[in-house]
Structure 1
Amino acid sequence: MKILLIEDNELNLDMLTRRLERKGFTVISAVDGLSGIEKANQEKPKLIIMDLSLPILDGWDAAKKLKADHATKSIPIIALTAHAMKGDRQKALNAGCDEYDTKPVDFDRLLGKIGKVTGT
């Protein structure tokens, strides 16, 4: 399964890419919301895992744009963020994210959410 990982932190991007690839996923990446939208349109991933605090276009606005576009609206989005205050989960879901998880990453929990939103 192809996953688009949109993450601006180089260490998080590298760690998650390696761990997901070891589980058999194909990972493509983007480092900001705008290039993430472009990659989603070009690559047609089965899932997007996206940080919310991104440069150029933040994850909330990127999720809204992805869900408003006929070509990408059916791609599930998991928000993966350090925003863990009361209300942040609902804000991400309201923006169009299908699931929400917090950093630091609990990889087993993330894998469970991947399975949930992709039906695998």
Structure 2
Amino acid sequence: MELLGLYNYFVFAVLLMIGLYCILARTNIIKSLIGLTIFQSAVFLLYISMDKIDGGTAPIIQEGVENQIFANPLPQVLILTAIVVGISTTALALAVTVRIKEAYGTIEEDKIQEMDREL
């Protein structure tokens, strides 16, 4: 394979590092959630990239056609499920963030921990 044919893996690595940086370096809960979503998207891209087969077709068996290369549909189905789970988890995390904002008046992790120590 050519080096340019692997660009999706480079995009995966870049997205993974951006997401990891946003998760680890930020104290704002919303920014951490955005980083987690970017990280998740990178993992989705990796699984879809691994499924790609040059010359592969949809796995539909036809009479009279032999030695045909098929793409595996399982990773695509798993990613569809993971996308639904990821969206619902992100929605739940945003709802919890709203409750934290109402309770503490901030969404900065450092300030929330200070307030908890004072109690």
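Bear in mind that the values in this text are calculations on the coordinates, not laboratory data. These figures come from a predicted structure and were not determined experimentally. Cβ atoms are built from the backbone, for glycine too; each structure is taken alone.
If helix-only ellipticity at 222 nm (-39500 (n - 2.57) for each DSSP H run of 4 or more, over all residues; to 500) computes to -24000, which of 1, 2 did it come from?
Values: 1: -13500; 2: -24000.
The value was obtained from structure 2.
semi-axes √(5λ) of the Cα gyration tensor in Å was computed and gave 18, 17, 14; which structure, 1, 2, did it come from? List each step's numbers first, then the result.
Details: 1: 18, 17, 14; 2: 43, 17, 7.
The structure behind it is 1.
Determine which structure produced the value 0.8 for distance in nm of label points 7 Å out along Cα→Cβ at positions 53 and 69, calculated from the coordinates; the candidates are 1, 2.
Working: 1: 2.6; 2: 0.8.
This figure was derived from 2.
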Structures 1, 2, by mean count of other Cβ atoms within 10 Å over residues 29-36: label with the highest value:
1
If distance in nm of label points 7 Å out along Cα→Cβ at positions 13 and 93 comes out at 3.0 when worked out from the coordinates, which of 1, 2 was used?
1
